[in-house]
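The data blocks that follow each hold one structure.
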Structure I
Amino acid sequence: MSPYAINFHAYWDSYFSRLDNSMKKRVMKKILQLQQDIQARHLKKGLDFYVSEMGQYRLIYKINESAKTKTLYFVGTHKEYEKWLGL
């Protein structure tokens, strides 16, 4: 059994559906890794989000340790990620 359950925020599909098929496969591989207890890097600005990088793409999620869940919020290019953050 995996240590973390993966949940998806309501807007996740709008970001994921824009990716091409090869990137979708890379993202799915990363999601499988996120089920494990791997090192996570906080987003800048002290937000309660974490980021995983896949080349020029970013995957943004929150971790709920008490519920052992990770909720995915965003996936996209670095430029789209900055826009999502409001930079």
Structure II
Amino acid sequence: MDSKQVNILLIILLVCAVGYMGYGKYATYKETKQNDLLLQGAQIGAQQAIIAIAQQVAQCNQVPLIIGNQSINIVAVDCVQRAAQR
């Protein structure tokens, strides 16, 4: 092999190595972005659930919550006080 062929081979190997590293970085970025979106979706879902519970409780409705094998009813303190005054 002469030096021209060696140089061409080295350039090809360099391009392949850069491409491989770039793809690795892209795959890591894509996975991180997906994880961020999942986390953001979970946070928004939790916020919406809490808002929905608060809205129901504010209308003096009991809201049953089941956590594992335990069940509790949430009631607004203002509603309990109003009921006691009647």
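Taken together, the values in this text are just the output of simple stated rules run on the coordinates, not laboratory data. Given the structure is predicted, the values throughout are model-derived calculations rather than measurements. Cβ atoms are built from the backbone, for glycine too; each structure is taken alone.
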Next on the checklist: Given -27500 as the derived value for helix-only ellipticity at 222 nm (-39500 (n - 2.57) for each DSSP H run of 4 or more, over all residues; to 500), which of the supplied structures I, II does it correspond to?
Outcome noted: II
Checklist outcome for this item: Candidates I, II; distance in nm of label points 7 Å out along Cα→Cβ at positions 21 and 77 computed = 6.1; producing structure is II
Item to check | Origin of the derived value 13 (relative contact order in percent (Cα under 8 Å, 6 or more apart); candidates I, II) | outcome: II
Checklist entry - When you work out mean projected area of the Cα convex hull in nm² for each of the structures I, II, which one comes out largest? => result II
Next on the checklist: Starting from the value 13.1: which structure in I, II was mean count of other Cβ atoms within 10 Å over residues 5-12 calculated from?
Outcome noted: I
